[in-house]
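Bear in mind these aren't lab numbers, they're just calculated from the coordinates by the rules spelled out. This one's a predicted model, so the numbers in the text were calculated from it and none came from an experiment. Cβ atoms are built from the backbone, for glycine too; each structure is taken alone.
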Structure I
Amino acid sequence: MRRVLITGGAGFIGSHLCRRFLDDGNEVVCMDNLLTGRLENIADLSGRDGFLFVKHDVTNFIHIPGDLDVVLHFASPASPTDFEKFPIQILKVGALGTHKVLGVAKDKGARFLLASTSECYGDPEVNPQPEGYWGNVNPIGIRGVYDEAKRFAEAMTMAYHRYHRVDTRIVRIFNTYGPAMRPDDGRMIPTFFTQALRGEDLTVFGDGSQTRSINYVSDLIEGICRLLDSDYTDPVNIGNPEEMTVVEVAERVLRTTGSRSQIVFRELPADDPKVRRPDIRLAEKVLGWSPAITPDEGLNLTLRYFEAQMGSRSS
């Protein structure tokens with residue numbers, strides 16, 4: 001049994017990690033300031049043996065009594081709407097928060113895993129994106145607050161690994177979807193599902209030819225757990241390499257929901273990536289990992305969640 005700290009534990013991915021580590025027989029300290037995390041994501045965990053929720057902003061001093069074996073740093077707003085609503089908070093949690101959480105891992109002698117992102121590659125000039133690609137990021141653009149916060153967090157993590165000998169891991173997460181996403185998240189799949197279920201037009205930015213690769217959340221969690229238990233310390237991509245256009249994603253959501261909504265087009269936001277596809281050869285080689293859930297399977301599983309979310313909000 002391990003004692004695990006998960007920052008951002010009430011968020012989309014963090015809540016799935018809390019559940020996985022509890023189900024595997026570990027103790028979990030879930031830390032979240034609830035800026036974008038939601039208590040409803042972890043409501044089923046409240047009262048379970050070995051689970052503790054701590055409301056705290058990780059950009060401030062962190063004190064966790066007792067031992068810790070593992071620290072997973074998943075605290076950060078992560079949707080496009082957040083980039084404009086919470087730019088300073090995103091930069092602070094990527095910089096100050098990562099520094100504080102690495103300090104906890106160092107103090108406790110715990111293994112540390114950073115949630116990084118495919119956004120480190122920016123608007124890539126290489127497709128698919130391998131871990132060795134350094135990216136094409138606009139540091140002063142609207143998206144730069146998230147892209148650069150995560151790039152800095154990676155640099156800080158490697159500095160602690162090299163200088164302080166902290167045992168670190170870095171996962172670069174590609175477009176992930178599934179239950180526990182906020183309906184008003186602003187990301188592509190929650191937006192498409194809520195629009196389709198309401199009978200509204202699905203809004204696609206640009207001409208919809210830009211590509212994305214969507215990965216179901218259970219596959220991501222499995223990849224994270226394998227990376228954590230490996231001996232690999234450089235960044236690893238975790239994502240589904242099945243590339244499709246944004247219009248194709250919208251069409252799949254329409255088929256999944258049975259909605260008669262139309263697809264409409266809006267102006268493309270600044271610095272929106274033209275392509276996004278993970279090169280997962282490293283994950284396959286080092287972790288023996290590849291996605292098990294097809295996009296259509298994942299979208300069907302996600303539909304049930306959004307139907308319940310929409311029902312609870314209309315009742």
Structure II
Amino acid sequence: MTATLGTSPSVSAGAAKLVDNLAANARELRCDVASGDAGERQIDLGANCTGSLEAGRQLGEICMGGLGTVALTSNSGLERWPLGVMVHSTNPVVACLASQYAGWTISEEDSGFFALGSGPARALSRVEELYKELNYVDHHDKASLVIEGDKAPPASVVKTVADACKVNARDLTILYAPTSSLAGTVQIAARVLEVGLHKAHELHFDLNNILDGYGVAPIAPPAPDFVKAMGRTNDAIIYGGRVQLFVKGSDAEAQKLANELPSSGSEAYGKPFAEIFAAVEGDFYKIDGMLFSPAVVTVSNVETGSSFHAGKLAPDIVDASFA
């Protein structure tokens with residue numbers, strides 16, 4: 001069912017203020033700000049600089065287009081890994097699916113550049129089929145694109161992105177942080193609510209009935225090896241993430257969503273993600289998509305007062321992954 005989100009706030013406008021604040025405090029956050037060859041602003045949060053946990057926290061809020069809050073917590077729910085993030089949005093469908101989700105495939109054959117773009121620039125370009133379902137259109141004169149990687153795109157790709165967003169390249173900010181960095185591991189943990197929203201979408205739950213959302217996940221310790229870092233950040237959500245969605249509609253639909261949403265319902269569940277990835281020889285498309293879910297889910301129906309719980313934390317698997 002198409003979501004009716006057309007009157008929602010601008011994620012690009014909300015993110016622009018946060019991006020400017022991050023850039024103004026880059027030195028304190030151990031980040032680097034530079035101008036790219038196309039005139040765009042580049043903010044490196046951990047590729048050629050140290051970055052910080054706080055930079056990752058702010059990056060998480062930028063990814064959500066200013067429609068969500070990300071806070072550090074010492075109560076992740078896992079005894080050995082208490083440091084985590086708490087994520088909340090009063091407009092979770094727009095914040096998570098129209099902005100935060102890494103759904104924009106950006107590639108150029110000549111330069112060999114490839115990345116998955118996330119953040120509010122997606123809602124300006126609307127190149128993804130998802131926006132036909134979301135019925136959300138953003139308009140703003142500044143664009144912010146987030147890339148999980150160790151380098152900014154070349155000038156030719158920047159121009160393509162700017163054109164797609166209908167902005168001048170000088171009004172485009174590219175923010176990037178590798179998975180193995182302090183900022184990278186935090187901003188991925190901050191996707192715990194987004195992972196829940198995306199799974200709800202895949203389960204064909206009516207997005208119009210999702211009113212509010214909260215999530216928490218442990219922050220994985222960075223690892224220099226990309227596969228290990230990727231495995232840890234996935235495990236943080238799959239085996240350590242918790243989400244609560246506040247919905248309207250029938251109890252039957254709310255209970256069905258709660259029962260189907262947790263990662264434990266996937267046939268691939270039960271091993272650290274790095275092992276699952278190795279077993280399919282690095283082919284993401286061979287991994288059951290239902291695995292990409294929070295570990296524990298609560299769905300609360302605001303119209304009936306009923307709440308439904310499903311899933312389980314798997315601290316032993318998180319320990320094996322993070323150790």
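So here's what we get for this one:
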read-out	value
Cα Rg over 2.2 N^0.38 Å, for residues 75-146 alone - structure with the largest value, from I, II	II
Entry that produces 17.1 once mean count of other Cβ atoms within 10 Å over residues 83-90 is calculated, selected from I, II	I
helix-only ellipticity at 222 nm (-39500 (n - 2.57) for each DSSP H run of 4 or more, over all residues; to 500) from the coordinates reads -11500; which among I, II	I
Distance in nm of label points 7 Å out along Cα→Cβ at positions 11 and 155 derived as 2.0 - corresponding label from I, II	I
Identity of the structure behind 2.3 (criterion: distance in nm of label points 7 Å out along Cα→Cβ at positions 43 and 259, calculated), options I, II	I
FRET efficiency 1/(1 + (r/R0)^6) of positions 51 and 123 (r between Cβ atoms, R0 = 41 Å, to 0.05) - highest-scoring structure of I, II	II
Structure responsible for 1.00, with FRET efficiency 1/(1 + (r/R0)^6) of positions 171 and 275 (r between Cβ atoms, R0 = 41 Å, to 0.05) calculated and labels I, II on offer	I
Structure responsible for 0.35, with FRET efficiency 1/(1 + (r/R0)^6) of positions 91 and 267 (r between Cβ atoms, R0 = 30 Å, to 0.05) calculated and labels I, II on offer	II
